[in-house]
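Derivation of every value follows stated rules applied to the coordinates shown; laboratory data play no part. What you see is a predicted model, and the numbers here were worked out from it, not measured in a lab. Cβ atoms are built from the backbone, for glycine too; each structure is taken alone.
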Structure P
């Protein structure tokens, strides 16, 4: 089972929520909240849905919020994959 990388997460974020002119996902975004990155709860829920479809990892609704950072999301997804293996 493939681990979700930061580049993979960036791809999902852009595909699910788009990338407006004010959002820069190319730098070190690991510890920046999704709210600070410009993503709202709807965009995050769509991203979580895509993660579930592509990677088979279902995230709890309580885990998905705008205070979440990419680092925490990667840890949640990859931790769930490791438990399932």
Structure Q
């Protein structure tokens, strides 16, 4: 199973239920919802899509699916925030 991890410690700000990540390497800003911010913090350590989904299910009343988690991770990779853990 693929494992993912944050690429670096970026500047992050929480405003109510929204997280804003400033990628100073690429000069981009990424906004995450509450569950996205929760997953972002979990990615301090290597995580699989299944481990993230399990944590979401344990902490939120959410209809999030495995495919949702995979899409989220792919979007973070495209933004330069996450990479495959080696």
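When helix-only ellipticity at 222 nm (-39500 (n - 2.57) for each DSSP H run of 4 or more, over all residues; to 500) is computed for each of P, Q, which one produces -11500?
Q
Between P, Q, which one scores greatest on distance in nm of label points 7 Å out along Cα→Cβ at positions 53 and 69?
Across P, Q, distance in nm of label points 7 Å out along Cα→Cβ at positions 53 and 69 peaks for P.
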